[in-house]
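Student: Structures for review follow.
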Structure 1
Amino acid sequence: MLPIVLLSILGLVVLFLGFQKSKNLLLPATLLVLAIVLVANFLHWNDTPSLYFKNMLFENKFTMAFSGIVIFSAFLIVALTRGFVDDESAQPAEYYTLMLFSLVGAVMMIGFENLIMLFVGIEILSVSMFILTGSDKKNLRSNEAALKYFLMGAFATGIMLFGMALLYGATGSFNLTAIKGYVMVNNAPSAMLYVGLLMLLIGMLFKVSAAPFHFWTPDVYDGAPTIFTTYMSTIVKTAGFAAIYRLLSGSFSGIYSFWWMTLAVITVLTLLAGNITAVYQTSFKRMMAYSSISHAGYLLLSLTALTNQSQSAIVFYSLAYSIATISAFGVLMLVAKETGVHSYENAERFEAFNGLGKKNPLLAFVLTVSMLSLAGIPLTAGFWGKFFVFSSAADRGLTWMLVIAILMSTVGIYYYFKAIIAAYMREGELGAIKVSPFYRLILIATTIITLVFGLMPDFLKGLV
């Protein structure tokens, strides 16, 4: 797994660059590292599936596609962090290094073949995010978010570890292939295996903000610096769903009849909690937190179905969701900075976008496309993401779940359009926002990607 090695070594290089008097090298160096790792990730695309690190990590087109999504998302997010360098109180070298190291954990989660490697990956990713969430030390909201994230994450990790121990006790192995062999041979696996699987799923569903394990999400997303909220809502969620898919499809497809109903109930709860609660939010950032929960529900729908279409559907949906989310938060950061008031009551409310379309047509257009994609409107990547997810559920015959998901999608249109209405139909005092050429390029690129995959969805879907 070349990306893991490169991220570990080059992450240290970026850290030591922090000792230089000039901080201007940090951003281009970090972007160069991510570009190198992204290229290296796809070097073995056409090779046969392989095992690495004593058969603890697995690599095939699926793992490379998901790793590519998280690395590319990290590149886009880091490209929006120019403020780190300008802020004298910030420590950009530490931030960038933690982001690179967290990617090591994400790649491990995506390609794990052994439950121990899954645990190591989750902890590397989680500990990095605990620190980054509380990086705004002078902000009480950031401190509170970090504490809540840490405490609830610790409980979830304990439950997950206990589940892994039970699975080992039942099967005698941490290896996914060995566990699958045990499940296939034993027509009636022990109760220990069932309980272990449920506890492991609870720990992992916490990471992706699935209900009823989602209560930490609004406060943590709301309190964390917006750039790290973007990171959490895209990379952490993508890696989490890749890991759950690897677990269920790689080891437990033989006992589908046992776990599918549990996952179906959690899916419905997630869809209801995310979409209905998002309607009542007055803060755009908090709405995006509940939006993140709702999108976890759509991805869980495809996981519950676990058909031949599920793999490509999850890959496509994850990319579409990540790109649209980065676009939306990218515009929010610019608008919040322009208001000059970084408080919950002003900078992050929907009213902050009032009049955006008049003085800043490009930013308004980027925001509009991202909202349309998240809502699943045709001609955007988000539409096809939901279509593929719904198709996988239809193949399995989960009609009742499909009806709920479609109804919740219509609810989503309401709260996503609140930002569009504010940008074009409300009067505001927002002036022309100065956007650096590179920042502008990133926002244009994410918008183009969203539209291109909305027009040509089969290009990506056919790759995996």
Structure 2
Amino acid sequence: MTKLIKSTFIVVAIALLILSGSSVLAEGSSKGKIVMGTSPDYAPYESVDAKGSGEIVGLDIDIAKAVASKLGYELEISGMDFNGLIAALQTGRVDFVMSAMSVTEERQQSVDFSNVYYAARNTIVSKAANNYQTLEELEGKRIGVQLGSTQEMAVSGMKNVEVKTLNKIPDLIQEIKSGRIDAAIVEDAVALGNTTANPDLKFTLLPSEDEDQGYAIAFPKGSPLVVPFNEALKEIEASGEKDAIVSKWFDSMLATTGPTSGINLDFGILQGYMGYILQGIYVTLLFTLVSALFGFVWGAILSLFKISHVRPLQWFATAYTSVFRGTPLLLQLFLIYFATPQLLDYTISPLLAAGLAFGLNSAAYLSETIRAGIMAVDRGQREAAMALGIPYRTMMISIIFPQAVKNILPALVNECVALLKESSLVSVIGVQDLMRRATVVQANTYRAFEALLVVGAIYYVLVLILTSLARVLERRLRRSD
């Protein structure tokens, strides 16, 4: 049993090194590296090339590369949800943000902006049967906007409307198609792509209220990068390079975006994307394995603390369990991911942050399960071991613990299944798991159900395999009795 625990620790350590690989590389790279944050679900500005290299591409990306090249920087791109970009800036995870982000007074209180590099217009997207033309027509209606966007601010002053905020544009489009909202306010290029791919939708341009408003690059307050970036933006605009980039991406969007077959489900649109989706299986399984192993080892230690006669250890284990079971897992994930660089001056990778958050959370639950398993072992075995003079440590590791694990095996399997399914939460910090890849395909195809159904089927198959392996293990353990 001692060898098993040592082997488990070694596996966890190796896996954590794999998960933290990106952070180690980041620290060892040249001083000329600069990190850009973006939300790659907003084609043609930023999206993932799921059919090709798998890299983040788009209009904003090409402009950022042109600016970085002129300033002599090596550009690194970090993808995450749009509503986490400002937090990433403030905690030092990224050096600047470029994600079709508009300049607003509220944002200027938290970050500094460059000059506007592109001006877009808002639109009303709705079903073709409605085809709303003005904001006045939306009075008394249900309106959808992206969380943290300028569109959210644009509708904040409207009266007699019900505003629904979601993280991603594809989710807003699906809400319109399902009838949960009447219209969505989105930017013109995104509206064009979605309505072209979905003939049952139409969009109407809204008049521009301020010609000086548009998309700009966001920096942390007091960043020395603002001035050189503004100069580089002027250079690529004067040379015509920026106009060429804009034309390239808008022409590309019009050429590749076409109407769907019009049926409710068309899995043909996933052609070319399946390889990209299936790559997420490795990330999901690796994350689940590390979280489960770490949670089991740490949970076992906590359970021993709880049954020990040392009061401080009991208090610590009880307080730990109370905190991690009493706060949301998503909150713990955000705290570890965003707070670690600020508090410890260490740029933790998204996958490592997710593994730690889920492992620490799982340990809180498993500690109670393992404690119950230990207490369920017949007390006579402890008394017999003590009578034979077997040391307490040897008794727990070689006699009590193996029987406890055998008793709680179904509960352990259930925890692994829960970790596998809950792993979809890590997509919010940019981990390229199955769920994140499904949202990328959604953004690229402007269709919601097909990618989600495929990923759902993959999760189901993985759970079936996991439970089947657990049954085999359980049968072998029974034979060994």
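Student: Which one of 1, 2 has Cα extents along the principal axes in Å, for residues 194-265 alone, as calculated from the coordinates, equal to 42, 21, 18?
Tutor: Considering all the candidates, the number was obtained from 1.
Student: Using the calculated result 0.95 for Rg/Rh (Cα atoms, Kirkwood Rh), pick out the matching structure from 1, 2.
Tutor: It must be structure 1, since only it matches.
Student: Still on this structure: Tell me which structure, out of 1, 2, gives -18000 once helix-only ellipticity at 222 nm (-39500 (n - 2.57) for each DSSP H run of 4 or more, over all residues; to 500) is calculated.
Tutor: Only structure 2 yields this read-out.
Student: Right, another one. Kindly point out which one of 1, 2 the value 53, 21, 16 was derived from, the read-out being Cα extents along the principal axes in Å, for residues 330-393 alone.
Tutor: Attributed to the structure labelled 2.
Student: For relative contact order in percent (Cα under 8 Å, 6 or more apart), the calculated result is 14, so let me know which of 1, 2 that is.
Tutor: 1
Just so you know, all these numbers are worked out from the coordinates, no wet-lab data involved. Note that the structure is predicted; figures quoted are calculated from it, not measured.
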